[in-house]
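Please treat every number below as a calculation from the coordinates, not as lab data. Predicted model, so just to flag it, every value in this text is computed and none were measured. Cβ atoms are built from the backbone, for glycine too; each structure is taken alone.
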Structure 1
């Protein structure tokens, strides 16, 4: 007998969304990035590679900004668009089916905040499924192309926030600096207490910063229970953490 497919939406306290058709599902990376970002003062936000739309939805829930969400994969775009329409923020969320490289070349708008959970794991083992592979790797959008587009679309005082594997973040930071983007804030993410970080959230600006603010976030204790830091961070968003 074939396993039953779970098509229920993913519920947060502010909204729910479907993520079954998108190339990448809702995960800790996007949730942690979306809550760590400080969008409150932004008026225009751009989400690059929105997937099911989770980051854009979190921006809408946490600010009054208009958010445009670019997605190349058709199934992901369709799901994100429906999630936006079903949300309480439908008048401020706009899904765009396009390649980010073309979008950046053609676009004349400037954004106060650009966000992304981008293709990564450039040197990692590749999954067989093509749509998931494209979502996880830099084949469709490499770091040079990402930074080129961001610099073109970012307001002079704007910010660019993204999540990357820890090892890849060092390569990305080098590429970003060549394009005039500099890390001003970062969050080192540790999967378990006592382990090394495996992810990092980065915030970059056009203004050079020689001493970025560095924070640390530990997801689980050694006994695999969630840390108090994790519970405090997510309790206003995830159901069941009160």
Structure 2
């Protein structure tokens, strides 16, 4: 079975919608998705995800299943200086690298930092959401990122969502900590990520990434890849974007 993840196109976070560039990116997904087969589409209930999916769904005459658990993973935590961080990623490096729990798939949400918010509660909600979808489609979570292949198949499930929650899902499927994925990967806006099952041992499935953050549809059309989700390459660089009230 194949899983496709589309990160929403370039957003205007203040209005939960797409920018003019984001609308172009969403339109450029149409010819790509016309060539892709997918059996069902699951979409976040947030505006920027819906706007990203709408052009190709309309063109294909398809519908989506809208899921709250696919909404962006925005669950505030308290930083060491006492301030609130609206989301638990893009932290200063010394903050997230200082706790060994952050590097473990099973303990990342039990660190002292994570306990200052509701990360564990919402991470488990995301885990339940993706596990339920996979079980409905023949793959039942067993333990330690192993799945029982109760109905092996070649179906394709499409998810239109957000970088933060996609990292939580990928961490669950691959046995990785989302805290690491949040900070060492960066899927560009409107990019496509492909994951597929491997059933080397009959009856048991694992998941493997085939490609991550692909933006070939933008490259082919001459549309520049946006700077988001990057913040800054060098500390002395001029600001490229504003994020969480800071200019980077």
Structure 3
């Protein structure tokens, strides 16, 4: 009888421990996206310059806690960053002082990825925890659609068009943040870095000679984003 009772107690304790540690949550958060590295460069003589401005990022995540401090997380990320028309125009006018330019971009730098990886959780109190995560997966990006119009004091020059292109590559991200528990919900505050080396193979448009062209270019997309949101845990 004592052995049976001991077995029941052991099974119950294991079940309770599993329930208390193997927690899941889904969350959504949004915040500003700050381009970094080549993505934010504004140098006409550097083909890796992205001319990206501060934008917005959205995260959707699912996490499964395997132990008290360790778990696996799946994250879907989307970002959108405008092309810096004014800086591009100013750079062109510095390089071609006898010409006036106007720049129009009708599509942003945009991209999204699906990444997975481990996360560590460090409880700071009964309700507050500090998390660290590192993820790896796939990323797809889209380049802006840009129109460049030029003119001199005497005449209007032919326009230059670059259509929006697409590229696919791997991506990686790492970040840290806080979760604060409210009933069955978390308040989420995270800061993350995401990077992906994209190669746009079929960038098309019309050049200044009014001729169609097809080219390729590389763009390292990277940004730091700070998001706030809400998570539901179960």
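When distance in nm of label points 7 Å out along Cα→Cβ at positions 46 and 158 is calculated for each of 1, 2, 3, the greatest value falls to 3. Structures 1, 2, 3 were shown, and relative contact order in percent (Cα under 8 Å, 6 or more apart) at 15 was computed from 1. Kindly point out which one of 1, 2, 3 the value 25, 23, 19 was derived from, the read-out being semi-axes √(5λ) of the Cα gyration tensor in Å. Working through the options, I get structure 1. Computing Rg and Dmax of the Cα atoms in Å, for residues 54-189 alone gives 16.4, 51 for which of 1, 2, 3? Source structure: 2.
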